[in-house]
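None of the figures in this text is laboratory data; all of them are computed from the coordinates on show. Computed from a predicted structure; not experimentally measured. Cβ atoms are built from the backbone, for glycine too; each structure is taken alone.
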Structure I
Amino acid sequence: MAQRRPRPEDLYDLRVPMDLDLSPDGRFVAFALKSVAPGKDGYRSSLWIVPADGGAAARQLTVGSTSDTFPRWSPDGRTLAFLSDRAAILQAGGGGAKGGEAKAPEAGGTQVWLLPFADGGEARQLTDLPQDVEGLAWSPDGRRLVVVSGAASTRPERKPVREPDEPPPPDTRLIDRLNYQFNGVGFIDDRFQRLWLVDVATGAAELLTRGNRHDRDPQWSPDGRQVAFVSDRHRNSDLGWRADIYLVDVSTRRVRRLSPGRGRQEWGAPAWSPDGRWVAAIGRRDWRIGEILQHSIWRFRVRAGEAEDLLLDSDLDAAGAMNSDLFGGGDPRLHWMADGRWIVFAAPIEGSFELWRVAPEDRHVERLTRDRHYLGRQRVVPTARGGARVAAIRLSGTEAPNVVVGDIPAGRSPTDGVALRRVTDLMREAWRDIGLVRPVERWHEVDGRRIQGWVIRAPAAREPHPLRWSSRSMAVRPRSTAGR
């Protein structure tokens, strides 16, 4: 088939997987698929599922008229929890006046819904908090969820009623914090994230953490007694630029800081070891603003709080990420393998974003994948004989984002890397006749340091192309020697 050049309207056909989760038995991958809305003035997201062996095509689970995101399997693999604003859209009258588009939901529109995967049936709404739910995690026994929400109570927030002759309230706003707004979110100076416990059977919700702090990224301990989370529970936190790992006791609600140190610190992505004795996290400590200091992988002993830097002898940055308007940034994640001997993570090297693992006991680092691509949003579940199955979203300079699956051995990884199989082909029809330009890699040596860059040649044309230069057209980074 003859190939043609991309056209601006091809962007309307994009279908991009944004998040995923592996079923506990490793047989299925559930993912959220983002696409352009029918009115072409926004986006919508729906849930899809595909067999991890690639034996069948992906199929759609939810309509996704607006936003169905963040799929998470229950521990028994029978239920999918996800975040959706469908209730708010229905209450607002369904579709809008243009192309079936819906009105933007108000605060509290995004809630947790449960989809019975094993038994079939419609999704049901679980939570009904007065503020949006922004994250969730299943308890090990599957009876409860811990969710992230800005709600301070379960009571609906009432708007003040203004009399007809009463003047409108002032539209001025007093700002006394540096971090007072985010792109796509708006003002956040008076919105604080808290952790809630939600009963899966009844939907009853109760606060797990309190206060005007940002508590996020909750992770249950293997025994279900504690939840690790990230928070900025410090005085003048927006001036200190500090985030720590905390533990909250589910029964007593007692909170204690796990990450040690008193200086400027950044910690995130907590992950419990299978035996519950350690919590691994990505972070850096004792850094200064403007200082280039890589984020390493640390582990904290739950009882004593002692800390160990697991990438001390490596130049890998465990918090590195690719950011784009198409795909977003993606939060870094850590996953322990079932025997506790390895921690799987992602990090960039020489223009690629690969999967790695580190052994906590001797800090040995292994590179798991080798290609010219980006791998992110990875999820890992244990398999037989101490191995693990990994699912991730992969894209490259000439390939659209798709879901890939691979198997990590318990022992040493293969020399040529873990084989990844593509289990979706989301843009096959839309891009079947589009000719994409492959980037050409170039290396140059300057003052004894090798510098990497890429050249994207313009397609052949009758007229000469104008020359453009951008200071952002070349990435400069020391060549990594980790894991070789």
Structure II
Amino acid sequence: MKRFGIACLLGAALSAAGWGADTPVLIQNATILTVTNGIVKGSILLQDGKIAAIGDKVLAPPGAKIIDGAGKYVMPGIIDCHSHIMAEAINEGSVSVSSMVGIDDVLNPEDIAIYRALAGGVTTANILHGSANSIGGKTVVTKMRWGRNAEEMKFEGAIPGVKFALGENPKRAGSAQGGGFGAAPANLRYPATRMGVEDVIREAFNDARAYKASWAAYNAKVARKEVAIPPARDLKLDTLVEVLDGKRFVHAHCYRQDEILMLIHVADDYGFKIRTFQHVLEGYKVAKEIAAHGAGASTFADWWAYKIEANDAIPYNAAIMMKKGVLVSLNSDDAELMRHLDKEAAKTVKYGGLTETEALSLITINPAKQLAIDKRVGSLEVGKDADVLLYDAHPLSNFSKVEKVWIDGHEYFDRQDDLDGRPKKAIEKKALTDKAAPAAGGRGAQPAPQSLPQEGLRK
């Protein structure tokens, strides 16, 4: 069943029908870009939600759907390490530390951006809180399972994260509420400086350490069977204790080299690691320090100068960091850019001289490693999830298009079916809009209230 139409209705129908094993799919005669094990000219078998076989010749199991991939390319599903699609709200602007809130509570499975991301080959995304907070909300890794409900969108077993932010955004530069030019002092929200951002993060972890110690003391008393009163539960600090314990990843919005170094020092002081620096546009200046800390970098291919913090960004950033030993990925941070991350990866071949495989790794295995899901996705290997793309040409070509997308072996996008279905959908749309239009005498039109002239309704 193809995933078209209203997501909630599809979800209900699919739930009623059950999610049995899909028909096995064998793609033959294709160029298979495994990313981690070279290029294979041959076949790939998707069965029971996994990649069952890859090789020059693979036998088709009984009842398998066979696709002729002659002249076509197969690659792993694209992974976006920084996205905000399907989130109903992404910022809690009232406080600077909002680690008690979570994006998983506001996922919207009907967001059309999910389907559009599929059309661009994206199968997995890290959905982040916004950057209005020094320490923001909890993040969630999702698969683009169009037609399923919000809970089923979540990537099972993925380690959760939390969003940090540095620089202009958390200090609310230019915001009346946050103390921009012309703002009244009463509207200032601390912090309003870069120094204050560091202080807020340090104070939050001081509180988290004390909170953790109070629970440890309580649990010790319980173990000794002593009378003990548990500490007050603090959801904000629970999240930060998970960071201290290595159970939650930190994804940090940043631009400037001085702030990148600052957060590395803070993390070292408190004994945790930054999992990824996000955007990290001046990462090329401190690539050795990022690599030494063990952090990843998830950046843009060529966005710069859109704000003062981004003035020193260069399109060679990804390649330089990669060559300095940093685990690098390319992300979108934008629903439109998300649709062509493959073409963003191609830019690193020109700006930095990366090989085609290295470029593809920026949107597949590298973000998978950053999110610690690389044992399941990010490359085409036997036993991994069948998150697979079929292209009509090489993925890094400006002229290539995604033809089919599978996630867990289920086909979620078919370009030809989409094109074929558009005339019917146009007719359905016109029928619905005509029915809703308040045209005089039209079916479904609502009469104007007798007490108010129709002209008055338009004012």
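Computed over structures I, II, distance in nm of label points 7 Å out along Cα→Cβ at positions 49 and 73 reaches its largest value in II.
If helix-only ellipticity at 222 nm (-39500 (n - 2.57) for each DSSP H run of 4 or more, over all residues; to 500) is calculated from each of I, II, which structure is the one that comes out at -9000? Corresponding structure: II.
Comparing I, II, where is relative contact order in percent (Cα under 8 Å, 6 or more apart) highest? Walk me through the numbers before you get to the answer.
On the way: I: 10; II: 17.
Evaluating relative contact order in percent (Cα under 8 Å, 6 or more apart) on every structure, the highest lands on II.
Among candidates I, II, the computation of Rg/Rh (Cα atoms, Kirkwood Rh), for residues 113-208 alone that gave 1.13 used structure II.
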